[in-house]
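Here, each number is a calculation from the coordinates, and none is a lab measurement. As the structure is a prediction and not an experimental result, all values here were calculated from the model. Cβ atoms are built from the backbone, for glycine too; each structure is taken alone.
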Structure 1
């Protein structure tokens, strides 16, 4: 199914909103509250890696088929996981999403897989670097730059180059905007929920 650039963008934003709604629902669980307080043990991290890996799988399966590839929000899951739980969560979610995408095949399989894995891992490293205080603008900028890097990976790795160039010309804008939007809203919600939780603990 080939859609216009705007059509792809709108479809991806709809899918991103669903992921954000699920995150909001999960956040009210005791398990998630402990996660935000940064009291995760290894088992917690593994469970979260699987959970955000499922978000990555949803990002792939709900993607838009166009020009022989899939416009998607797959990286949202690993980035969210990394920013919430650190490198193990981000890398685990990225591996789940990335390996699954690679096994699906196609001329973009390898760069897409690499992009998902790197997105989660780098997000997790940034979680440590920022000491858990991710704010809003920093993760938003990271998501924006990471999606640009993903497009470059497609151009450098996917073959034939002409097909990759045609694909990027169609999906670059909607994927960069949709994924950046999702992480920006996620970071905003997380900041507000952390603030509310902190105020609640003081009462």
Structure 2
């Protein structure tokens, strides 16, 4: 492992660790506040007990943190082939977001739902559990590839484009369209604006190069 790669790995772990520390602290601080409903979307009988409120809060805070970390990665994605520095920055945020998402996935699946996939597959709290699981596994594969190879093979670029598009759709739909709180919806739209700005800037630079 090169010095720059080691430094990038250290920054990634520090960034994800700090984000998780903030999430756990926020969940603990808000444990007595009624921030999120114990009743699933659409009403009906509560499917969460009060004792799980802190854990419920943690699942929301970790997905928010994962979204925020993924935002610069998604915005930088069109330009990752332009320089090693951009690639490293993208990889740091993309990996840190995955690490935080992994904690979210574990907490939601094992702690909240007790690893009961019948509940997970049939609860309105999770809109697309199968797709979310496929996405999580795909994300892991892409991050492993990002740290182990720099090939410009077409298959790698296409799969990376696919997982980034899926990440954007799932994060945006989960936050902006299905978010329980205004803060969640605001984060979703914030991500969309930043990613759109990154895409527009990339297109503008590309057009400028072709017209010179």
| Which of 1, 2 yields 16.4, 61 [Rg and Dmax of the Cα atoms in Å, calculated] | 1
| request: Consider the structures 1, 2: one of them gives 1.00 for FRET efficiency 1/(1 + (r/R0)^6) of positions 98 and 122 (r between Cβ atoms, R0 = 25 Å, to 0.05) as calculated from the coordinates. Say which. | output: 1
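Quick one: distance in nm of label points 7 Å out along Cα→Cβ at positions 10 and 74 came out at 3.1 when computed from one of 1, 2, so which one is it? Could you put the intermediate results ahead of the total?
Details: 1: 2.6; 2: 3.1.
That value comes from structure 2.
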| query | A value of 3.0 was computed for distance in nm of label points 7 Å out along Cα→Cβ at positions 82 and 186; which of 1, 2 is the source structure? | reply | 2
| query | 1, 2: which one has helix-only ellipticity at 222 nm (-39500 (n - 2.57) for each DSSP H run of 4 or more, over all residues; to 500), as calculated, at -24500? | reply | 2
